[in-house]
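Engineer: Once you scroll down, you'll see the structures, which are given as structure tokens.
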Structure P
Amino acid sequence: MKLPSHVAIIMDGNGRWGLKNYKNRIKGHQKGVENIKPFIDFFLKKKIKNLTLYALSKDNLLKRDQKEINNILDLLDKYLRQNNDFFIKNKIHLNFIGENRNLPKNIKILLKKTSKVTKLPKANLVLNIAFNYSSRSDIILSIKKTFKNKNNLTIKNLTKNLSTYISGDLDLVIRTGGHKRLSDFLLWESSYSEIYFCNKLWPDFNIRDLNRLLYNFSKIKRNFGS
């Protein structure tokens, strides 16, 4: 079966899942974090080299209830600390894409440290975590870097200055939760990607669902540009 090289998942529906099952949005975020591990294991097994997860948008960081944001930050802190040895053992390079601005100092330090200790010349999996992320902001930053380096503004130069450059363009984007939009996520990188919208909330999305989407992907004749 033809597999993609770079898959992105918009992990939507955690809060709604928590409200539905526990009348508590935070419970949904906790369950959503627990649901990540099986997918990482699957990608390692299938030797799919690049996975990007949309964890928190820049808009959500600024607009959501501060108590909920603080809980999400705590979950991120706990997740990275508990799985650090797993990442290193399995040669998983964590690449955090998004802005440091508006993040607490301890989170900034943790993201930088985790990225540094997991960075390897030949990783089995590059795991991009989009946290406090905006694709439009990333594109603007790439343009500024291109001009700062005194290079012409070309597709090639803009692409190599994006935060996702290490993983290349997207082959497949999956959004759970029922909404049919990209929500300012990897707009440049998804120019020619296949996009699947799933009604299941992220905590309910499973490997069987992913396998079905990958099978459908393998049957598509991709005509880039048409």
Structure Q
Amino acid sequence: MTIKLWDLAGAEDDRRFSPNCWRVKMALRHKGLEAEEIPWRFTEKDAIAFSGQKLVPVIVDGGREVHDSWSIAAYLDEAYPDRPLLVSGDEARTLSYFFKHWVERSIHAGVVKVIIVDLFNQLHEKDRAYFRESREKRFGKTLEQFGADRNGALAALRGALEPLRPVLIEQPFVAGRAPGLADYLLFGAFQWARAVSPIRLLEPDDPVYAWRERVMDLFGGYAREAKGYPVWA
């Protein structure tokens, strides 16, 4: 039975921008698992009410429901141990968990300041009022004020990526010689931006740029073929 994945979409059904959903989609392909990707919007809470919460990603695999990208990745390794592992060993799992929180606090927080207005413009009309109200309450300012210093936010984001550069000079993937969950944890942030914004996050001579190119080519170019702005963005 095909796994079902509820996946955040913009105004167009095939513009999928959630960084956390991208983590899961790459993880599924790493495991060689087929999934039905169901478009979902912020205001469609009833569609995932069965999961007992209001956020995607959510998967259903047979009779099993799992939500949260980290929990889904752990489930996939537990349920399908005969397929390529996303994380191998307790030490790698602990380091990946640390990396997850670093990405969310340092990279997601930086990306959103760069793309917030573009993101809003890509939302489905029925999501816009909810998104503006909830995010402006969270930020304590309007979306436009929050994203006003785009150049400063971009410089800060590039600076936050500095710890990764020596790693990606020495090895092709964050996880080592081959891609793993750590790569997908980070890659979701870049697909989030590429789906909604034309801004160039990385320069071509950046080792992170070269890494992103390698990840976009995985699984037959699955991520590269997704709707979004040109891959140099």
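Since every read-out is calculated from the coordinates, none of them should be taken as a lab result. Remember, predicted model here, so these are calculated numbers, not experimental data. Cβ atoms are built from the backbone, for glycine too; each structure is taken alone.
Engineer: Of the structures labelled P, Q, one was used to calculate relative contact order in percent (Cα under 8 Å, 6 or more apart), giving 28. Name it.
Structural biologist: P
Engineer: So FRET efficiency 1/(1 + (r/R0)^6) of positions 53 and 165 (r between Cβ atoms, R0 = 25 Å, to 0.05), computed for just one structure, reads 0.10; which one of P, Q is that? Please report the intermediate quantities before stating the final value.
Structural biologist: Details: P: 0.90; Q: 0.10.
The read-out was computed on structure Q.
Engineer: Right, next: Of the structures labelled P, Q, which one yields 0.35 when FRET efficiency 1/(1 + (r/R0)^6) of positions 125 and 173 (r between Cβ atoms, R0 = 35 Å, to 0.05) is computed from its coordinates?
Structural biologist: Q
Engineer: OK, next. If Rg and Dmax of the Cα atoms in Å computes to 17.2, 49, which of P, Q did it come from?
Structural biologist: Q
Engineer: If Rg/Rh (Cα atoms, Kirkwood Rh), for residues 29-156 alone is computed to be 0.99, which of P, Q is the source?
Structural biologist: Derived from P, not from the others.
Engineer: On to the next question. Comparing P, Q, where is distance in nm of label points 7 Å out along Cα→Cβ at positions 37 and 205 highest? Before the final figure, lay out the partial values.
Structural biologist: On the way: P: 2.0; Q: 3.4.
Between P, Q, the highest calculated value is found for Q.
Engineer: For which of P, Q does FRET efficiency 1/(1 + (r/R0)^6) of positions 45 and 109 (r between Cβ atoms, R0 = 35 Å, to 0.05), calculated from the coordinates, equal 0.90?
Structural biologist: Answer by label: Q.
Engineer: In terms of distance in nm of label points 7 Å out along Cα→Cβ at positions 189 and 213, which of structures P, Q is highest?
Structural biologist: Q
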